[in-house]
1. Check the numbers for mean count of other Cβ atoms within 10 Å over residues 7-14 across P, Q, R and tell me which is largest.
2. Using relative contact order in percent (Cα under 8 Å, 6 or more apart), single out the structure from P, Q, R with the greatest value.
3. When mean projected area of the Cα convex hull in nm² is compared over structures P, Q, R, which one is greatest?
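Since every read-out is calculated from the coordinates, none of them should be taken as a lab result. Source: prediction; values computed, not measured. Cβ atoms are built from the backbone, for glycine too; each structure is taken alone.
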Structure P
Amino acid sequence: MSAASSLPLVYACSGCSSAAQMANDFALRLTREGLAEMSCIAGVGGGVPALVRLAGSGRHILALDGCPLRCVAACLRQAGLAPSQTVLLSAHGVIKHKHRPYDPAQAELLWPEVATAARRLAGPPSSPLPAAQTPCPDSSD
């Protein structure tokens, strides 16, 4: 097994709001720091075969959703999957502002929790997680 395959996959909201862009930047940072491997949630939701196969490969999935719409979770459901863990940024006080940048100081305060979530999921792959049978843990519960 390669080192990359023991990393969790991370999918992030990347919409037009400040919360979405914070989620996307967290996913990029997790990847740069070797804590997770970012993949394309739009491809999963759109049914792109190679990206759906990767999502269903059995690796742990960390979903970073910016707001209560939970677009990452919805895209995974379209593929019959569920995240191993979700970090819902709005549950941590991140306010969604359309077409505006996020607060970098707030992101730095939240980063340790996001990094810890990824570290907890690192390890060998398991069997794929079907959406109908797998709970969607949320660090905000």
Structure Q
Amino acid sequence: PRVVIVGCGFGGLRLAKELADAPVQVVVVDRNNYHNFQPLLYQVATGALEADSIAYPVRKIFAGQKNFFFRMADVKGVNSAANTLQTSIGDIKYDYLVLATGSLTNFFGIESIEKNAMQIKSIPNALNLRSYIFQNFEQALLETN
């Protein structure tokens, strides 16, 4: 049987590791080929760590796991009748499908926060916030009052 896991966050990686000795083929699909260690994103945003310090190559994490395969792709849809995951690189057949795509930020219905807040759920988010913070520090140095 083939287990397809969408998402290589903590949940997806944990399941893929748990299935290491199972008689199944494990296919992890994610839009990035690295695992993003989210608890340290704030360190990247503040300049205390570089992004590569919290990004771990997925294939390296599973280097010794013989039943593991990785596909870097965006998921476009699921055809549950045909047991097929539709992706940007083509369809992937599955016997079991696990959606472990993570969470969305809850803005509690406050539109102004949703529109204006800067999220840090990914490395690009953290780098954008870092750039914004540093630009403001540089601008503050030019102020005379």
Structure R
Amino acid sequence: MQRPHPPLWIGGEGDRVQRIAAKHAQGLNVRWWSPQQVTQRRGFLTQASEAAGRDPDTLRLSVTLLLAPTQSGEEEVRIREEFASIPEPGLIVGTPDRCVERIREYQDRGVGHFLFTIPHVVKSDYLHIIGSDIIPRVKTEVTIP
């Protein structure tokens, strides 16, 4: 691979993809993982990084999650039903406080980047709530445990 090159991120959940990311990429993106899955897979990513001759702490991790902050229990139920095809760990739905709590669970496990799917951006105030009540309250620097 040509060096230098733009930052390369690879997405995928399988062992093979994660070995390739550990060898060639600056980051790995996974979808819908729970914080517990992050912890479980961290050992594999450490081994894959070391086998590739790199410091495991240099492989950044991102998670794709659906984020829908709401104060309404009815709306939370509706969103969960509408997006039932997404595994439960991939949904961050609830009050802004609960959303911040869930994001911090990932950050405490070394996840430093997020790709949030935000449903109904045009019809909802999710984006405003995220910008005013969630983003200012999450960490800006994350260390790998």
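1. Values: P: 26.2; Q: 18.2; R: 12.9.
Top value of mean count of other Cβ atoms within 10 Å over residues 7-14 goes to structure P.
2. Values: P: 33; Q: 29; R: 23.
Checked P, Q, R; max of relative contact order in percent (Cα under 8 Å, 6 or more apart) sits with P.
3. Largest calculated value belongs to Q.
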